[in-house]
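Below are structures written as structure tokens.
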Structure P
Amino acid sequence: MIHFYSENIPQPKLRKRIISAWIKEVAQFHGKKTGEISYIFCNDEKILEVNRQYLQHDYYTDIITFDDNEGEILNGDIFISLDTVADNAKEFNVTFENELHRVMIHGILHLCGQNDHSTEERTEMIRQENEALNLLEK
């Protein structure tokens, strides 16, 4: 089951059934099934608090993914700062909705095993994000 929560900020308008079906399709494409996935939408201050508390990182970010997978079943908590998503949308000249979808699927791709530490991994992550976004737009 895919859950959508909000902390310290209004929840974004989402087509939850369509988004959930899309996430399941992307997971299936990667040979995975969705289990318990929670999106927690928050502000910059909350994501900074999470980053400090759990990762010992002292900086803002758009997303933090906590992986609790069980074999091929995707489980996890995905924190998304809507403040940073909005800033990134402006910076990349895309809509807020497009950037939010990109970040949401970015977390799923992490749960599927995709990393983005090296230049090659980041390039592959972007390619996979774009493929996933194309599925949503159909």
Structure Q
Amino acid sequence: MAKSKIFITRHDLERLRTIIDVHGGPEAPYLEKLKKELRRAVVKEPNKIPGDVVTMNSIVRIKDVKTGEEHSFILVFPSKAGVAGKAVSILAPMGIALIGYREGDVLEWELPTGKVNIQIDEIIYQPERLGNYDL
């Protein structure tokens, strides 16, 4: 996992803390990873978050560094997961891996299929970049 600085909006942080409280417990080890990421994040007001950061409801294009395989998806809250075929929950390993990272970042992350190195090629849509602060 990359250890570069990550960013999160104050609004997303508040909602994610609520999700952690609701879904928490010893049977949810993935939440420990999310908590760890949130603890090290630089918190910004939604209108101050850089436009190249993966925030909640961002549409992201990533690439597997080893295979060159690309995927695009939207990072969503758990209640929206599965709504669209390309929605990835923040509680999924990939969602936790990407939150707060920037376009161009390469990160190593442990997925159920093993460790992968992924690059964030493009943030196709970031709500805050367009002034949508309450999605």
Structure R
Amino acid sequence: MPHVIIEYSANVADHHDIDALVGVVHDAVVTNGIGPHGGVRTRAIVRNHYRVGDTDPANAMIAMVARLGPGRDAETKKAFIDEILDAAEAHTMGESDALDIAWSLEVQEIDAEFRVNRNHVATAMRDRGEH
């Protein structure tokens, strides 16, 4: 944990390297240390059908959801949001100014009673001597 889902309007990929964005977000989450490295998962999904604001073609959106296990205080979650958004936004600003992007990041706390986790990646990382 955490799991981060990046949802973006299709026009973002015309101007930005989505795989690089996923990498920047993933690295920022790992660096933040909010969860164990072996539990971090980051993925992106394109939205081909969308409208943003007044529908100007330069309007775009990147909406992220971070799902976290329970137990973190509000300040920790707010700091996490700021760090991840800052890293992602800085990355895209360095690539192109062609789009006006509406950004969001929502933290959702997972109810531990209704979450089953069978993480063989974390076990393999421990076996390899990684985090």
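Bear in mind that the values in this text are calculations on the coordinates, not laboratory data. For clarity, every value in this text was computed on a predicted model and none was experimentally measured.
Which structure, out of P, Q, R, was relative contact order in percent (Cα under 8 Å, 6 or more apart) derived from, given a value of 22? The read-out was computed on structure P.
For the read-out helix-only ellipticity at 222 nm (-39500 (n - 2.57) for each DSSP H run of 4 or more, over all residues; to 500), a value of -17000 was computed from one structure; give its label from P, Q, R. This figure was derived from P.
Out of P, Q, R, which structure matches 114 when volume of the Cα convex hull per residue in Å³, for residues 23-102 alone is calculated? Corresponding structure: R.
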